[in-house]
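Bear in mind these aren't lab numbers, they're just calculated from the coordinates by the rules spelled out. Because the structure is predicted, anything quoted here is derived from the model rather than measured. Cβ atoms are built from the backbone, for glycine too; each structure is taken alone.
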Structure P
Amino acid sequence: MVSKIPFNKPAFFGKEFQYVQQALDAGHLSSSGRFTRACTNLLEQLTGAPRVLLTTSCTHALEMAAILLNIVPGDEVIVPSYTFPTTASAFALRGGKVVFADIRPDTLNLDERHLEKLITPKTRAIVPVHYAGVGCEMDAITAIATTHSLAVVEDNAQGLFGQYRGQQLGRFGVLSAVSFHETKNISCGEGGCLLINDPGLIERAEILLEKGTNRRAFFRGEVDKYTWVDLGSSYGPSDLMAAILLAQLEERQAILARRRSRWRRYADALRSWGENNGVTLPYLPAHCDPSYHLFYLVLPSPELRDAMLRHLGENGVGAVFHYVPLHLSQVGRAMGGRDGQCPVSEAVYNRLLRLPLYNTLDEADQERVIDLVMRFPFA
């Protein structure tokens, strides 16, 4: 019987079990423990961000960003339509109006060339998403944001340690959200963090993380008691999650090297096949050094995409599709989304599939995936 190759598989590289045992032995399992502090300190060193706060998810990091920007009903926030729903819902939960933007046909990132026409006097923020860990055109996006006095919040769920023109993704906006979900390069099952690049937002961000209290200031001896001072929620992860995360972060170089190798093998093996069959492979601009988070194929038609998914599935390969454009979703349409609003997103989404790519994908399994893809009957 042929073994199944999953789309994703959690992998442990280093001291995950050892650190979890240490956290259990220490008796501090809630947030703000030893491993939480170690992760935040390491992430600050690695990214250069003035402050990093661990969260239970990238979604919560984005929700914190919306609160920190004081988004209120009527404020407009520009978001690419081709993204995960929480990129938009984090701001909609504060009453913000989501303005859907189309994507570039090459990188599938927010198309900066359409931004100016989407900006109105009510626009407050732009939220670029670094799709597949490839950087958006941040020079142009930040220049436009500066011209119109807008905040940039990076949804860097997929791009930790990727770079744009030699600068790390996540360092361009005033705030940046990262994911440590099970499917991400660096994972603790569920989890995320908020990179705070504007030092003026640090104090309030700490309060939001601590259920709206100044608890952290109390522990630092800055106040004689802590109390409720702002809106907030329980955004901090348990120290058990942080223990797993620290072990993964310590193995970041090995993880990135493995993913880079597997990504490039797909690209090298399938390039000519794709050109001969009208299949588009991921595009990497010369000025981008990606995180190699995922590898996708864009088939010539929705029917061929679906047939390829069936072909791979029937042969034990867990390939999957990706986002439905938000403006075409039930909630997106209720917000004013309409057919034809984002033509590139609409042309791509139902032709795209993702191939298995995870930290322990071995060469033999990858060669099997490649062979099955190349044997797909187009006729």
Structure Q
Amino acid sequence: MKAADFDIPFNRAALAGNEQAYMQQALANGQISGDGPFTRRAEAMLEGSLGCRRALLTTSCTHALELAALLLDLEPGDEVIVPAFTFVSTPNAFVLRGARIVFVDVRADTLNLDERQLEALVTPRTRAVVPVHYAGVGCELDVICEVAGRHGLAVVEDNAHGLFGRYRGRPLGTFGVFAAQSFHETKSFTCGEGGALLLNDERHVERAEIVREKGTNRKRFFRGEVDRYTWVDVGSSYVISDLLAAFLVAQLEARDAVQETRARLWRRYETALGDWAAETGAALPVVPEHCDHAYHLFHILLPTAAARAALIDRLRARRILAVFHYLPLNLSDMGLRHGGHAGQCPVTEDVADRLVRLPLYNTLSDSEQDRVIDAVRGAELP
């Protein structure tokens, strides 16, 4: 079955307000390439709401991570610590620079990088650690940043899930030297394909602008700081179209309404499925008290892989699309080439077989969500 065959898809992108008007305005401006008025506006909105030093829109979160890896000047043999439970873009960005990936397991409660294992994985070759804020719940950043600080490691936050989430009152994405954001279609705020690199250290801002603009000082030229621009550093083309930035501005303008909607839907799942989870041995998401999460996704951990398969099949039979998530990267073909092996990350290897994500998107109606809840509660699990 294709996504179009389901009455209730896993995800459905939606307009938040002024997307079409702003895209028409971008066309009328005569500039639909990168770094136009809407790009600058979106970046200013991120900087203002998060408090980061600089936000640079990119063509994807993948490219934001690649940009961070370039700025770290990684060399072959350098090591980067990455959770085994994440999307392939997280390690790929550093592998492209020749780094060796060192896999760390995740916590059984939040499914975030297990900060208790971090110290033991640090070697003289370690250059960075990449906490991934799974489902928009912050990793234990106090411990991660303390360990990184003692060993001189860069913290690069993969905040693809966590925009507007907070850890101990501070926005996710503002703890590391760099943070990567995603505006992919499946995210709470989207422009179809897009991302951003957040910079929290002023020393990296000018070089980040150069690397993002194909290794040229083009930004300085447009600011009138030089009379011509030329190739001055390594780089690539990570600049997003102003058309997509226009779409994103409208999404970000609706931040409060979007977050309120997602929070309400997330809490409806939590309330309606609590008793069912206790009766069946399933587990609902865990959010520590010191974390204000981003309501990015709602997942259930079923007691067995067979139970997950049965639940997904039951939902599909009712034209509801629920999906699993990451496979253990330490067991992937590339992961094995980086020293991964069975039993290395036991929590990741366990939860990857039992996790299912329920539909959660900005236009999910109460009646549609009730259909999902009723289907879940009525499931006969083996």
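Here distance in nm of label points 7 Å out along Cα→Cβ at positions 333 and 365 was calculated and came to 3.8; which of the structures P, Q was it taken from?
Attributed to the structure labelled P.
Out of P, Q, which structure matches 1.3 when distance in nm of label points 7 Å out along Cα→Cβ at positions 21 and 45 is calculated?
The structure behind it is Q.
From P, Q, which structure was FRET efficiency 1/(1 + (r/R0)^6) of positions 29 and 349 (r between Cβ atoms, R0 = 35 Å, to 0.05) = 0.10 calculated on?
Matching structure: Q.
Comparing structures P, Q by distance in nm of label points 7 Å out along Cα→Cβ at positions 173 and 197, which one has the largest value?
Q
Given 3.6 as the derived value for distance in nm of label points 7 Å out along Cα→Cβ at positions 125 and 293, which of the supplied structures P, Q does it correspond to?
Q
Can you spot which of P, Q the value 46, 22, 20 was calculated from, given it is Cα extents along the principal axes in Å, for residues 205-260 alone? Kindly include the intermediate steps, with their values, before the conclusion.
On the way: P: 48, 22, 17; Q: 46, 22, 20.
Among P, Q, the structure yielding 46, 22, 20 for Cα extents along the principal axes in Å, for residues 205-260 alone is Q.
Computing distance in nm of label points 7 Å out along Cα→Cβ at positions 37 and 317 gives 4.9 for which of P, Q?
This value belongs to structure P.
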